[in-house]
Structure formats: C-alpha cells, structure tokens
Structure I
C-alpha cells in the first residue's frame, strides 16, 4: 500500500476551477464512503477549503488514475475540467506536501495558522466517517506535530503580514501587555473582525465595536464578548480607548481633531494609539499634531507588513529543513509499522502451527506413548510445517533466477555457508 495525495490549490488552479471541485462540509461523509466503496480504498481523508481541495489515501499507487476518474465522476465534470490542474504525490512526496500545508508554507499568506485548524477538522470528519486507519492516523498526527515544531522552532508566524495583524502588533509595541487596556474598533468588516481576533489572542482587556449599523456591530460583539455601539456614540467612549483601530467605507472622516483633543483632556493626556486602516482615511490627518497620540495610516502598516513578510521568508527556510528531515523520519516509521504487521502475522502463523503440533503431541502422551517419542514428533513436525512454505518459495525463486529472495532469506535467518 502507498500513501497518495492528489488535488489542486491556489498554486495550480484559478478560483472558478477550485469552486467546481470543492466538497461542501455536509457532503464529506457521503464522498468518503463513496470513494472507499467505488475504489476499494482502505483509508481516505478529504481536505476542502476555499484555496484547496486535496485527497489523501492509502491505496495501491497504480490506482491513482482511477482516483482522478472518480473525482471527475463525483463532481459530474468532464475529464478536462480538473485534470490539467491536478497534482499527484506519492509516499514521501505526499508526506512532505501535507507537512508543508499544515505548517502554513503552502498557504496564500505564508505562515498563516488557519489552515492547520481546517486540516484538523478534515481529519476529524474522516475519523467520524470511519475512513481513517493506522496509516493516515500516523500521517496526520505526525504532520500536526511537525506544524507545532515549526511554530515553536521558527518565527514563521511571529511577524505581521496582514493589515489587521500589523495594527495589533503596533498597539503591543506601544502598550506591551494589553490585559488592562481598552480597544475601540470602528467598522464591522473583515479587517476589523481579524483585528478583533488578534486583539483577543493578545489578551485585550475590553473591546468596543462601533458601526453605522448597530445590528452588525452586535453580531460581532456577541462572537467576541465585546460591547456594540453606533458611530454617534463614539464621543461617549473615545476617552476610554487606549487603542483605536478604524476601517470603514466612509467618504468623510469619522474622527476629527477636536473629538480626539477632548478625549485626551478626559484621559489626563494618557497616550492613545490610533490606527487608521481606511482609504479614504477615517481619522483626520491633523490628529497627528496632538501630543500623546500615536497615529498610523495604512501606508505605515505596509512597511511593517513588508518587513514581516521578509522575516517569514527567512523563517520558512528553517521550516523547510525541519520538514525535509521529518518527512524522511516518518517514512522510516511507516515502514516500521508495516514491518510490525508482518512480524505479528508471522508470529500468529508460527503460534498456530505450534498449537496444532502440540495438541497432537499431547494426544500421543495420552495414548501412553513415551515422552521422548512425543518430543521428537513435536520438534520434527513443527520444524517441517514452519519451513515447508518458505522452502518451496526459495526453490521456486532459485529456479527462476530470483537471487534477491534467496539472498534475503540468508540475511533474514543469518545463515552461514555449509562448512563455516
């Protein structure tokens, strides 16, 4: 049996192709059962996200073309729909690929951590569907450990490479520990939600979400244990905000110099970090003239992001080295697992012959025959039965010139030449 990975992702296929091949979460159990039934695949896991659809299987590698055919048939698509965009990996190459994906090295944003959670969910789904056996279990658990090692031993996820991450990183540089601080987030779009996630993971003490539509702000607030207000209520809470992050689609500034100046008076000039991600800007440029205000725009964040991306690229070099080593180590474990199965089968076979021969020897004793005769019978018969099949196979191998089998037998049983 081989480990096989086929699929496509944002590196190999455009979004319209990725949409066609995606598996909806509710269809995964049916797809896994269908795959195992139609192709007699022993183990299978399907990873399907917005950027990739990948199938990991334990199967005969010669069956890979049938796996490609199954994929087209399941999605009712012509063969040319996916085939030009598909990759195929086998054994160590498949292991290496999964470890890179789990570690964020194959992601659109280098080092992003979300993919690991998505793959863990795909693994759980496959387990629930009964399609994970000992080989894929060992593979995925090993890939998860490697991803953790990459996060621990490299700085792959430390440097900011998104606007939201960069904004929170700036706030942490200014205030350090955020546990005792309050953040005001203006807007309720994707960037603000990401900033809120990063703030929470950094231990922000309190978060307030201000939005033109209260319902949208409340929806986010419910998810992240925050307070929701309307834009008109900002003057009432601005003095509480140590950190303000703003990202709206407004064509006019949301915060003017006067409002910030008033907030500073109420704060007794304790510093404020204000990060304006919006274009056009949400915070008047004149706010930067105020003492005790650290005002940053999206241009300032771009420089931080460029530095962060370079740092991640440098960390990725070390991460690749870790994965190269661990992929080789995994294949050794996998071969050991297969050898363990063979050893267990061999022992079970020998034990069966032993018990059968022992039963006959005990019957001889029960009939009154001498212990010596019973022992001789047991030793002779057990040896003949144990070696009969291997001897036959060795003769056939020798007759056909298959010296590999003969040499393997001599090594396996540590045989010396006669006379030595």
Structure II
C-alpha cells in the first residue's frame, strides 16, 4: 500500500497553526451564515447564496488576519486554503472535498477521525496529513450529508446508506454498530467508458470480443455481468446497453442507486430507482417493486443494475416472457458462482419455488455470463471470461468458455468454440463472423 510522505516539522507547525485558527473561525462563520440564510437554506443553497457565503467567509478571514496583526498573534500561513476549507465544511464535504473533486479517486474511507484512506487508480493509500479534529467532527459531517436526504444516524439507527447528489454512495456506521469510531465510506460515481469501443481503448477487452458482444446485445441475448466489488460491472453494463440504439427498442433500467447513463444515451429509455424508507420507515421502494412495475411499461428489454435479492425471480420471469436481451449484474467470482448465486437469490422470493425449478429456469434463461476481474497490482479492470450457458445436466448448470484469459499471451482469447448465439444473430440479421482459427487459444 503506497503512502504519502509525512509533512516536515515546519510544514506540520504551519498546518497545526492554521487548523487552530480555523476552529475559532468556523463557529463564527457558521453563526453568521445561519443568520444570513437560515438553517434550512444552508442545507440547499443556490448559486447566489454560495457567492454570498464565499464573500462572508472572506470578510471573516480578513478580519482575523487584521486582529492577529494588531495583537502579534500568528497570521494564517495560507488564508486562501483556509477560506476554501471553511466553505467546504459548510456546504461540501469539508477536508474530504479535494478528494471528491479529484477524477482519479474512486473511494474515500474514514476509519475514525485520524485514519483516512483513498483508493486512487485502483490503489489504496493513507493520507497522514488529512484528519478530522475528533470523532464528533466526522460524525457531524455525516449527519449534515444525510440529513437533507431524510436519513438519520444515531444510537437507535447506527448505520446509514445514502446517495449523495452527485450519485456517490455513502455508508456510515457508529457505535454500537462499530466498537469505537464513526466509520465512513464514500464510493464515487465514476463511469470511465460509455461504449464497448472505449472499453477496448482502456484495455478491458480485445476488439474481437467487443464485436461479438455488440452483436450479441443487438441480437437479444440475455447477459449476466459478474465480478467482485470494484471490478467495473456497472461501467461494463452501461457500455453493453449503449449497443442498443434502435428506435424500436424501449429500455427500462432498474437500480438501487442511479449510476447507469443509458437514459441519456438511448432514444427510448426510462430509469427507475429504488428508495429507502424515511425515518419512520415509510416510503420504501424496493428493487422488486420496480422490476414488476417495469413490466407494465411495455419495455422490449429490462436492465437491472445489480441483482442482490428476491428481484432475481422477477428478472428471470421477465427474460422468459418476451423481454429478450435483458441485462443485469451480480456479485460472483466466476461464471458458475454467478449462476449459482442467481439461483439462490431467486429462492429468497416469497413464491418459494424449488431449487430444481429455479436452476432449470436460470439454465434456460441466461445465455452469456461475462466475468470481470480487478487486478490490484496494475490497477486494471478487465474481462477474463465470456461463458455461454449450455443447459442443465442433472441439477448442475453447464456451459463452455467462448473467450478466456490466455496466460501465455496475457489477453482474452477466443477458444475456437462456435457460440450457440450465432443462431439468434442470423435470425435477427445481425452481421457477425467468428474470429479466424489462428486467434483461438493454443
């Protein structure tokens, strides 16, 4: 794990001096801004309000500098940075805001007030010179972020999941759910690619595999995208969906947290989003409710951002009732793990179908499983397998690898097996021909 070099003694003294002055300014500025706008407007200020707040902060910092000069107190060594931090602490994410603004940062992790990490370009590093004053300081930041979203964090509700206005996911926990500190994790909303061609440029998959997947999506092949957390499943799903460009297609996307951008890319697409209940537990919208509602919206396909519960059954039923070419993601370490997990999740539904019936449904519904992997050493996310489901042998779902990772060439390579989905492509008039035999894994 890489770490930044610690600040020098001189730099440290300047940091401490500015932070102490910042504490004395913070409450004065907050009180002045509250008088100016009121507490409610402070939660959702407009652009004009933000300009007024910046001007007010600037006035307070100048006044502090004048007082320090006349009383021989230490001047702020970086007044501009202090102004930025005060603004961020009022309206943004405080000391975490620079990392929210950094494009390469994917995740921010706070294990209490003094241990803050970021995951940048796939690699985790500690920020030794970034810290909160105390646990209460971190807790107040979380409460300020989740309050406008109708969520709360206290002893009676010590865990919270929320989506920030920019789409980032926030998870926080406090005692008694944690043993000591407030824990905060923010996973930023990042889509690094919007098409299969862009994924090829990033090295996620080769051009030949991208051409096959583009043809498979257009032909209406049911696809499940599998991989561990952080492997790029949502981005890959978005790129697959972008291949559906026909005016005859109507998509409905279903997500717990809105991350896909197909609604902006496709001519006829509706995005549905789940919602947690409010403080009283009222108003919850479940993924399963959305999948069922999507079926009433006359879609040609349904895209489920992530299958993680009983909605697996509704998704399978949708794929079996005229919504061919539907797409979804699932957590799994291999294609067979993903299919087994999908079967298990479908068993969680109230309908209580048998495992044998659900295995048969999965085997006859899912046609391709795409396995993604994140490589910590290089920070690369890539496709390592295209698995085609062949059917059921006994109670085991069987299939074959169409593309797999060739360790000798360190690239995804065709196995030489002709896909069954070629029949669908031919029937739909999709022009596609398999790679030449020389491209097959040796």
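Read-outs throughout are calculated quantities, based only on the coordinates presented, and are distinct from any laboratory measurement. Since this is a predicted model, take the numbers as computed values, not measurements. Cβ atoms are built from the backbone, for glycine too; each structure is taken alone.
Quick notes on this one:
- Answer label among I, II for the case where helix-only ellipticity at 222 nm (-39500 (n - 2.57) for each DSSP H run of 4 or more, over all residues; to 500), calculated from the coordinates, equals -19000: I
- Given 1.0 for distance in nm of label points 7 Å out along Cα→Cβ at positions 190 and 374, calculated: source structure among I, II: II
- Percent of Cα pairs over 26 Å apart derived as 63 - corresponding label from I, II: II
- Among candidates I, II, the computation of semi-axes √(5λ) of the Cα gyration tensor in Å, for residues 206-301 alone that gave 21, 16, 12 used structure I.
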